[in-house]
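Just so you know, all these numbers are worked out from the coordinates, no wet-lab data involved. Just so it is clear, the model here is predicted, and its values are computed rather than measured. Cβ atoms are built from the backbone, for glycine too; each structure is taken alone.
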Structure I
Amino acid sequence: MTAAGAARLSARNLSQVQDSIRVPQFAREDLTTRIVHIGVGAFHRCHQADFLQDVVEAGHPVGMAGINLAPPGIVPVLGPQDGLYSRTLADGDACETRVIGVITEVADHAAAPARCLALLADPAVTTVTMTVTEKGYCHIPATGELDPGHAGIRHDLDTRLAAPATLPGFLVAALAARRAAGAGAINLISCDNIAGNGVVLRNVVLAMAGAAGGDLARWIEDHAAFPSTMVDRIVPATRAADRARIEAALGLADAGAVMGEKFRQWVIEDSFRAPRPPWEAAGVEIVADVTPHEHVKMRVLNAAQTTLSLLGALAGHEYSADAVRDPALAGFTGAMIARETLPHLPQVPGMEGAAYLARSLERIRNAALGHRCQQIATDTSQKIRQRLLDPLRLTRAAGEAAPGLETAIAAWIAWLAAGQPAFGGRWEVADPVAGAAAALARDTRGDLGAFARGTLALEPIFGADLAQDAALADRVAGRVSALMDGAPPMAVAGYAA
């Protein structure tokens, strides 16, 4: 029972769910676990699992096991609920809730490492999907290659993968177990917002296998597929108020409840080694090349989210919906993308430039979701290449100025600076470069321009082409000062005029 007295959702009381709520329209005992998902967070529960439920309800009894490699654990959340949870789609005051029932088992690597390896070594499992955030791949953002200096990678290699602490280490250990079991081919599918996520996943897994020694890397090349994907649905962290609202609708407590928008999209590269689920039954697009979809989504929707969240946080807005309602911030963001990014994007049916931009801004405007600016700003160092830096490179290659994109990049540096005591200490910086930013702030002794130039010189993030451009550094440093010295809306107001 919860503190409020409501019983917790489970298989035993599924029949008690309110009649207005859709429950699984299939016999869960008939599901066969064909998929293992790594990283059973809110996004996965509202996106891939939601698609899979539609696949099952279309007559394909494909079940899924879920693994969390790192805290928070998934077993305390979904274990007592027999894998059941609710997902709610919200748009203004309108909500639609369904109970998701495709998860057949959950396991936390910290508590059950052998079971997690065994799940991937099971011959019945042909597909592994994952949402572990961008930093979970332990790669160098500027190159997409494995970062050999990453502390977790060094730990995994030093311990010979006896207790892997990283996704690459775990996957290599699991693939070794799969080879030993004679379990055959497998599809490894990244669903994180990384440019060429399948290529990056392949890079880090093969590099890890090679560094571990032996001939496993060759086996992986022959037996594993790494399709790239594009995923899309706005899913913020579930707030206490959301959870209470969902509990009232269910009539039961749900520790795994998630809330997202109605829009969803999933595009997967048609490159598989093993049998895959019939995702088309749920509207998933299987295409020869995901890259055009990825470029449009990351450089428009995701770029708008990042820009608005950074400027919004600096302006004192809590939610991205507040930031997009700020005329100066929304006007700047829309004009930046329209002028500097859209001219260099591929044409994708259903994702046409100006219309897609307008729809993206409208989706961000959905205040029912409560997507915090600080949540979106987290780990920007891992996202900035595909959202802002690559579009900047395209404008430079075309001989065009990019004051908007440079301002958006400056907004990230200003956000990093605002988290340092030397520059006000407004918040804690949640990003893999937090340590480097703190050291730089100390070394530059409150000189904001030097801090900005030092940040832009981080080649693992910006690459040599941008990191070594002194003129770019001077322009960006000036824009950082404008954002920090005055109100961000005033600093960007002139751009869209």
Structure II
Amino acid sequence: MNPSQPQAVTNRTEPGSAKTPPSLGKVLLLNPPAEDLLIRDNYCSKTTKSNVIPQPLDLIMQTGRLAEHFEIDVLDCIVTRTSFANARERILRFQPDVIFFLSGAISWMEDFPFLESVKKELGGKTILVGTGDIFLEDGERWLVEHPFINAVIGDFSNNDVVNFLLENDDDLENIVYYRNTELRKSDNKRIRKKLFEMPQPQHDFFQHPDYHFSFVRKKPWATVMTDFGCPYPCTFCVQSMVGSKYRSVESIMEELRGLHQRGIREIFFHDQTWGIHRQRNLDLCAAMVKEDLGMGWTTFTRVDIVDEEVLRGWKAAGCHTLMFGVEFASPDMLKQYRKGYKPDQIISGLNLTRKLGIRTVGTFLLGLPEETRETLEATIDLACDLPLDFASFNVAVPRHGTPLRGEAKDKGLITDETVMDQSGAYVLMPTNTLSRDEVSVAKTKANRKFYLRPSYLLRRLLSLRSWREFRWQVSEGWALLARNK
């Protein structure tokens, strides 16, 4: 059989029939090389000047599904710092029939030429399937303008990649693809609060020592998703556009048991909003306590989800750090951008979390169209008044597929050519009343005012529990100062 011909396509199975054996061919899961240190993860696309190199969730979630049918390998060129030349050599040596790749608004300009040239060197028959933020908006256009790509998916948690490769077209959900030369689209309605299951991810591919997330406390660690997407309608967030699904307690526990057997005692639960499904979440925490896995963990949640019962349940199950999307102090902006809670809930939620001994991280968003000098100052003051251990000040990015992007384009704040770097390294758009430079100055001021308070520095010093944590704090602090020099 010709090794350059994707065997998954030539050995077609009918929808609903028995699954094809894993000897069909090879799939490479690829985080492409880049000149800068990039993050392409969970519809996030940005450069990073910090120490953060996440385990790529999109690839993790597909490993179990693909491994049921194909021989797979993973090449994360970002964590391994693999050059374009070395990545090309590695890919040609593996001779994949399929490449499932990450891309994004920040990197597609260099990703696509690399992928197209590699496909030619492989003989032109290798199937390329992509995922990333840019493909959530007008996926057909991306394939028409770049026909060397065979498909782009809009949901990395489902079985679309496998079904596309096996030509189970009736089972496709959210994908744009070529079948021979015909461009097709399957765009099922994004379902809210739907149960989904998946084969267990192959975490062994993602244990490179240079993976780093700021708030994990131990190595080795792993990234686990219990919920996909988010049911809340925040207009600036892409996660509100992809639906909301959740896994069963037993499925998650099976994954955690497997990680425990591998010696992993630290988890980043990469849910956008941990605890959405209250009782299922409490059941999960109770199961973690009952099995005594001894895992510490961190995750994202909301101030209007936490109460004493859930926080005690989370802490008993190993939670040591919670990240809250505070965003802004202005009640009007919280309402306009559909955040769904009020300033008093921010204060009470964080006070309760601190009271129960869980570290707190607040994320703040600066520079939305309605931002003014007064709202910026109010947000910075709120950050300094809240009981936060850490704060992350980000600038607004009108991401592909969000209502914010439409608003920003309608007001002339951005164009289609504006590069969507979500890192905040530079400000992408002005507000209705402030220039980009004014927003940038405010971001620098926010970091300095929050982190250089003598009371804050003393509290951080007194909270250190080990030499390792001291080195981590110095490393993170140095990276923060470098970004805000």
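A few remarks follow.
- Structure from which -12500 was derived, helix-only ellipticity at 222 nm (-39500 (n - 2.57) for each DSSP H run of 4 or more, over all residues; to 500), options I, II: I
- Label whose coordinates, when distance in nm of label points 7 Å out along Cα→Cβ at positions 220 and 380 is calculated, return 4.4 (choices I, II): II
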